[in-house]
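Take a look at the structures below.
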Structure P
Amino acid sequence: MRRMHPMPFGAEMRERSTRFRLWAPACDAVTLELGEGKKKRTLPMRAVGEGFHELEVEGVAAGTAYGFRVNDGTWVPDPASRSNPRDVNAPSVVVDPRAFDWPDDAWRGRPWNEAVIYEMHVGTFTREGTFAAAIERLDHLRGCGVTAVEVLPVADFAGSRNWGYDGVLPFAPDAAYGTPDDFKRFIAAAHARDLMVILDCVYNHFGPEGNYLSLYAPQFFNPKHQTPWGAAINFDGEMNGPVRDFFVHNAAYWIEEYHLDGLRLDAVHAIMDDSDEHVVDHIAQAMQRAAHGDRFVHLILENDRNHAHFLRPRPAPHATAQWNDDWHHAAHVLLAGETDGYYADYAGKGTWYLGRTLAEGYAYQDDPSPFRNGARRGEPSRGLPPTAMIDFLQNHDQVGNRAMGERLASLAKPEALRLGMAALLLAPAIPMLFQGDEYAAATPFLFFCDFHGDLATAVREGRRKEFAAFERFSDPATREKIPDPNARETFERSKLRWEDLAAREHADALEHVRRLLEVRMREIAPRLMGARAGTFRTHDDRGLSVEWPLAGGARLRLAANFGDAPLEALAPPAGRVLHTEGDAGHNRLGPWSGIWTLEDA
């Protein structure tokens with residue numbers, strides 16, 4: 001099977017020629033530079049209306065380098081480049097996507113109720129940090145019960161290492177991880193193991209190095225809306241059509257040309273769009289069209305504002321689910337005891353907030369947030385199915401945005417972590433593990449990048465200044481110990497140590513996750529298509545009872561003690577026992593214990 005997504009921009013190989021197209025509305029003239037060295041050709045492009053410049057050239061082979069010179073003679077890469085093997089400030093390369101023969105014709109994806117997500121950063125998932133090396137660990141993921149791999153952004157970024165959120169060429173997989181065909185081989189290998197692959201995409205900003213759009217297309221940004229990264233991307237201002245097309249096609253490109261099973265959109269709250277049809281809805285529709293109606297595709301959102309309207313079922317395609325930061329924050333307060341920063345919103349009521357997130361989705365549903373100076377946050381989520389939420393004990397942000405990148409395994413008691421893991425994996429919401437969670441990895445995940453000069457200094461100093469308000473880092477000398485994001489050592493320390501699986505505590509943690517996911521896939525996942533919001537009660541500030549109605553009239557129930565002292569007189573829930581954690585006995589729950597039951601109709 002050969003796959004290619006046609007696009008109205010970039011370099012597109014045809015039967016005998018290659019069409020080059022650049023949106024440069026600020027330019028009267030654009031020149032195509034084709035090839036390198038003595039074979040380089042300089043060819044004027046034609047203005048074809050609405051700011052586009054185009055040229056069709058015969059006899060261009062795949063692998064040919066190219067770029068553009070805009071009005072003042074500045075050279076720029078193709079913003080829609082399919083490959084930039086020598087980094088973001090070097091020539092783009094012509095790619096023939098039809099040269100890759102996909103071996104997964106029969107793949108139809110998996111329904112959402114079966115999703116168990118594993119968040120992966122390709123560069124730190126293995127020692128080699130490549131797509132090819134990651135393939136060697138896919139059997140491990142399948143063996144522990146994972147069904148979907150969510151890959152942190154791979155869009156080409158400056159330098160050789162980055163989380164991926166500083167990408168500037170959204171169509172080009174970063175060469176640090178391998179070639180476009182290497183990424184396709186990784187996806188095909190995952191499909192061969194019945195694993196979905198979901199890609200994290202950043203549609204709210206570009207990274208600080210390698211983005212030349214403002215030189216020839218300042219209309220790409222709309223100063224009416226401001227974001228933490230400056231003027232917002234122009235989804236609703238004058239000349240927004242080509243900008244919307246750029247990102248809508250990017251989403252469709254990953255689904256069609258790379259046969260991905262879904263996308264996760266970063267920080268949707270920073271995608272500013274006052275149009276009648278929000279670009280998120282536009283993307284959801286384009287993804288379904290790109291799948292040609294013959295397989296499952298899923299759209300995941302991150303949205304700090306807890307908007308529920310993107311997730312509400314309706315006739316038109318819509319987002320599938322959202323990362324539920326509220327669940328993480330409430331669980332973290334209970335398990336680790338931290339209450340500074342945004343955790344203050346959950347302090348003193350961690351059990352109540354965890355119960356609300358387990359039963360209803362968001363903790364903040366148009367409620368005032370003390371951390372936000374009383375501003376109201378969120379929309380009611382009780383009407384959403386539980387599978388509209390993705391819960392997690394950790395993710396790249398929650399670990400990596402800590403000054404020292406500590407994981408929960410180093411912050412919580414082992415028994416607390418085990419109860420938290422069971423609460424995550426046996427709830428109707430879709431669970432997500434951050435790489436290494438499955439075996440309680442001890443390696444940190446730090447903030448790292450590969451900038452140079454003044455930009456590197458600004459990032460390093462900004463990172464340390466960020467933590468000045470925390471008591472632990474109030475001393476400047478202590479802040480100096482925060483790892484330099486640009487140091488290669490910071491990146492190397494963040495790589496998983498797979499050899500740790502030989503240690504008893506890590507092997508036990510992995511077996512715990514395997515057992516929990518076996519229960520989930522056997523008993524809970526098949527009953528999720530008709531699941532509805534649940535109800536909850538708290539007991540003595542640390543006890544929690546939750547009940548969820550599932551498909552076919554079944555009832556899933558939890559009784560748990562999130563505290564160090566036994567909890568008496570809490571009767572075990574009705575139904576057959578699916579799992580017990582810790583000392584969960586008759587009318588008594590020991591410290592950090594819980595019991596899950598299922599009652600069929």
Structure Q
Amino acid sequence: MSFQVNQHVERLAGYQPFDSSFGQLYAEYVDTRQSDQLETQAFDFVSELIHDPHVRLIILTGDAGHGKTHLCGRLITSNDTSIPDPREHLRTHGDGKTAIFTLPNRRALHIIKDLSELDRDLAGRRLEDALLADDRVTVVCANEGRLRAVLGRGSPGLGPVKEALDLVLNAGQTSKSGTIHIIDMNHQSVAAPGGKSLVRQALKTWVSDGRKWTSCQDCDARPECPIYQNHRLLAAEDTKGESRRAGTEMLLRVVEQTGQVVTIRELLIFAAHAITGGLRCSDVHERVQKQKSGWQADHMFHQVMFGTRLERSDLERLRVFQAAEMLDPGTKAIRPVDDTLHMDRDGTGVDPFVPSMVVDSALAPKNHQQLRRDSEKRRNLYTFLRRDSYFEAAVESQYPHIPFAERLGLRYYSEFEKILFEVAPVQQDYVRIRNRLLSGLEAVQGARRSEGTGSFLVVDSAFASHRGSAAVVARKIMSGSVQLMSQNTWWQVQAGGAPNLGDAVDWVDRQVFVLLDAGREGSTPLAVDLNCRQFEFVCRAAQGLSSRAFFQADIRRIMAQLADLADGASATEEITVLLNGRTSQLVIDVGDVIQATGA
């Protein structure tokens with residue numbers, strides 16, 4: 001047999017940290033001029049800023065892996081073609097002291113490629129020098145912890161930097177004065193809507209570029225190769241291919257909207273692992289030679305995206321797979337979906353990419369051991385087919401249509417989207433979503449009433465009880481005064497200025513804010529923030545869900561936020577009690593007798 005080794009597949013192995021040859025993930029080891037480029041909003045934003053004569057300091061902050069060093073390398077290659085190797089130039093000139101090159105406006109560009117490499121006092125002095133110099137602009141890469149440690153030196157000259165950091169974190173504004181810009185890369189999305197998300201770019205570069213797969217045409221293993229099959233399915237130009245790419249994008253977007261930060265590094269790991277299934281060409285050749293069938297199913301992209309091939313230790317350190325595992329559609333039993341699964345795809349040799357499951361009445365189980373084996377096979381097959389079906393959800397014709405997010409376990413995601421992405425939701429829909437959220441927030445406090453009561457009750461946290469039917473009410477808020485808004489809108493309400501972080505990074509709103517109290521005059525508004533998983537929990541709590549153990553952390557956080565409203569309630573001689581869904585006022589009469597004064 002004639003086998004071929006695809007160098008593109010071997011390179012993809014270098015993006016996976018569980019492969020011994022990985023090294024493509026770090027800008028220090030990869031030539032920026034030859035690597036696959038992902039066009040980010042952050043690069044365009046910084047490229048414009050360095051030419052602004054008013055800007056002196058640009059700080060890129062966020063977790064490791066967002067591509068901060070890679071961005072600096074691209075700044076060099078896009079502005080000065082005379083520099084032969086940007087990696088070497090950053091190593092020798094990336095301490096902020098030496099100019100990288102001179103801009104057309106005759107100002108010098110300085111770069112600190114990693115603030116953590118400098119002593120804290122020295123790092124502080126470099127930032128101060130950058131603020132005082134008007135003949136240069138300095139770009140700094142720093143994680144937030146290190147940046148705060150440097151700013152904590154107490155130097156008055158760094159006060160404007162600390163104010164700028166607080167501004168971007170609390171109000172989404174990269175700059176107040178125009179001199180200092182801080183870009184929080186943790187808000188960068190790999191799955192932003194609009195058709196040009198980073199995950200779309202990665203798939204287009206790695207699976208849709210047919211030149212990278214030409215060597216596979218002469219390989220005898222191609223008909224049985226799961227790597228080539230993953231390429232073929234993800235690169236297909238038909239409606240099913242588009243559905244698979246849209247499903248991948250939606251999966252990562254939901255991962256981000258559950259509160260998980262997905263860096264570009266993790267995106268590259270995720271995409272490379274999905275395409276290769278954790279295999280190299282030599283692994284495929286070896287297995288094909290052994291003439292075993294059915295092994296390919298475990299390496300299909302729609303299986304490995306949920307971490308099925310990773311050890312528990314790898315899942316724990318690669319948060320994107322850990323979050324995807326929790327959303328696994330293979331574990332979600334949805335009757336309309338299960339009824340459409342093609343159980344005739346039995347893996348008897350017709351399709352090598354489907355797990356083996358021979359259904360034959362003559363082989364019916366005859367004892368408990370055979371019954372368990374048969375049940376396990378059927379469960380594995382259903383899990384496989386549910387995952388496969390998820391990625392083709394956009395073109396499946398069953399009624400009712402089950403969208404991507406619902407297959408991931410988020411029944412109320414469409415309502416979450418309405419608040420985030422619709423400029424003006426239909427009033428009737430808005431009121432329905434608001435009433436459900438308020439009912440759910442009451443249920444989280446242990447107070448259950450029907451939806452649409454016209455008011456929201458804040459339970460006194462000192463008397464909250466989830467075991468009884470009574471609760472002490474600390475405050476009553478009319479439903480009409482409650483507002484639902486996206487994170488961008490909340491920032492604008494809170495800070496009074498328009499946030500521009502969405503222009504600085506690839507952006508997707510990740511939280512719905514329930515503004516419960518606009519506050520008395522001069523006070524700060526109070527809002528409960530919910531990511532899509534917490535939004536789902538609150539909506540289901542309104543329908544009767546009581547899963548206090550699993551959602552304990554979310555319940556405590558929500559209760560702590562609502563406690564601020566309870567603390568602000570004015571003290572009166574009346575105590576309002578909610579009992580069996582009805583409110584009563586209790587007062588202390590003569591002789592310390594407690595009287596009920598209404599219902």
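Computed from the coordinates by the stated procedures, all read-outs in this text should not be read as laboratory data. Note that the coordinates shown come from a computational prediction; the quantities given were computed from them, not determined experimentally. Cβ atoms are built from the backbone, for glycine too; each structure is taken alone.
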When distance in nm of label points 7 Å out along Cα→Cβ at positions 100 and 364 is calculated for structures P, Q, the one with the largest value is Q
For mean count of other Cβ atoms within 10 Å over residues 204-211, which of P, Q scores largest?
-> P
For helix-only ellipticity at 222 nm (-39500 (n - 2.57) for each DSSP H run of 4 or more, over all residues; to 500), the calculated result is -12000, so let me know which of P, Q that is.
-> Q
Structure responsible for 154, with volume of the Cα convex hull per residue in Å³ calculated and labels P, Q on offer = P
